[in-house]
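Below you'll find the structures, each written out as structure tokens.
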Structure 1
Amino acid sequence: MQKIKPCLWFEERAEEAVNFYVDLFGGKITGKSHYGEGAQRPAGDVLTIDFEIQGQALQVLNGGPYVKFNDAVSLSVRCKDQAEVDRYWNALTADGGQEVQCGWLKDRFGLSWQIVPERLLELFNDPDKAKAQRAAQAMMQMKKIIIADLEKAAAS
């Protein structure tokens with residue numbers, strides 16, 4: 001059991017978000033609680049959902065309109081290749097999601113994600129500092145990270 005897990009505050013679409021994330025990343029719902037009588041929402045509405053994706057335990061809260069997501073917190077997804085980058089990027093930006101910059105995006109629920117190819121990290125840690133810097137400069141010009149473009153910039 002994971003002792004510490006992030007809790008994500010949604011206005012009211014927590015269950016929809018969890019179902020989307022579990023379908024996209026693979027995972028499962030591990031617990032659910034509901035509002036009772038006399039609460040700020042109708043009795044029986046989902047209050048919290050505990051779930052796991054890719055072995056990461058998370059919790060969501062249907063907390064109402066009092067708190068909004070911001071870029072101070074994001075979920076970072078390490079991807080093995082361009083196909084995986086494309087898959088997650090396309091799914092998370094669909095239906096109202098937004099591309100941001102440098103591998104960052106916001107999904108249709110407003111949650112920020114970083115879609116990070118492993119190759120980007122390898123290039124950033126290259127012993128040739130000039131090569132690493134060229135890769136970093138190329139990344140700064142991108143929204144979705146394109147591995148072939150990073151490699152081309154690093155090699156030039």
Structure 2
Amino acid sequence: MLDPELPVITIGDLGIVRDVVESATGHVDVVLTPTYSGCPATEVIRADVITALHDAGFPDVEVHYRRAPAWTTDWITENGRRVLAAHGIAPPSASVLSRQGVRVELSVQCPQCGSAQTQLVSRFGATSCQAMYRCLSCLEPFDHVKSY
């Protein structure tokens with residue numbers, strides 16, 4: 001199932017599906033970790049999961065949220081990162097912890113040409129988990145999924 005805010009990546013590749021368990025009675029329990037506590041897509045994802053499982057023949061479905069540990073962009077799969085880049089969205093880049101314990105991004109690579117010569121245009125992109133960048137080599141604008 002595709003993420004409603006980033007409809008090029010599945011919620012599995014995004015890393016928010018934490019567990020799916022089917023009991024002997026056919027009850028399906030799904031555990032999701034939202035990307036952040038205020039994510040507006042959380043309830044849409046929940047409803048989509050329930051609908052998809054009902055459509056697949058599972059009438060007894062429950063969706064629970066697990067907020068600890070908190071979701072991190074480290075949970076995005078390698079396939080998810082490739083899919084984002086293939087659709088012109090820069091996946092989260094490498095980051096390091098600063099002396100204050102805050103993650104600092106080292107560089108954002110352009111998903112079009114691969115250049116690290118990029119410039120932040122706006123800390124706010126198409127969704128609240130993205131920022132807008134511009135490549136200084138090929139001059140293309142692109143969204144970047146922020147590291148969390």
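FYI, it's all coordinate maths here, none of it is from the lab. Keep in mind it's a predicted model, so treat the numbers as computed, not measured. Cβ atoms are built from the backbone, for glycine too; each structure is taken alone.
When distance in nm of label points 7 Å out along Cα→Cβ at positions 11 and 139 is compared over structures 1, 2, which one is greatest?
2
Have a look at 1, 2 and say which one yields 15.2 for mean count of other Cβ atoms within 10 Å over residues 35-42, as calculated.
Going through each structure in turn, the value belongs to 2.
Please state which of the structures 1, 2 yields 14.7 when Kirkwood radius over Cα pairs in Å, for residues 59-130 alone is computed from it.
2
Identify which of structures 1, 2 gives the largest calculated value of mean count of other Cβ atoms within 10 Å over residues 19-26.
1
Figure out for me which of the structures 1, 2 the number -5000 belongs to, where helix-only ellipticity at 222 nm (-39500 (n - 2.57) for each DSSP H run of 4 or more, over all residues; to 500) was derived from the coordinates.
Working through the options, I get structure 2.
For FRET efficiency 1/(1 + (r/R0)^6) of positions 3 and 43 (r between Cβ atoms, R0 = 25 Å, to 0.05), which of the structures 1, 2 scores highest?
Going through 1, 2 one by one, FRET efficiency 1/(1 + (r/R0)^6) of positions 3 and 43 (r between Cβ atoms, R0 = 25 Å, to 0.05) peaks for structure 2.
Determine which structure produced the value 33 for percent of Cα pairs over 27 Å apart, calculated from the coordinates; the candidates are 1, 2.
1
Comparing distance in nm of label points 7 Å out along Cα→Cβ at positions 27 and 83 across structures 1, 2, which is largest?
When distance in nm of label points 7 Å out along Cα→Cβ at positions 27 and 83 is calculated for 1, 2, structure 2 comes out on top.
To which of 1, 2 does the computed value 2.8 (distance in nm of label points 7 Å out along Cα→Cβ at positions 67 and 115) belong?
For distance in nm of label points 7 Å out along Cα→Cβ at positions 67 and 115, the value 2.8 is produced by structure 1.
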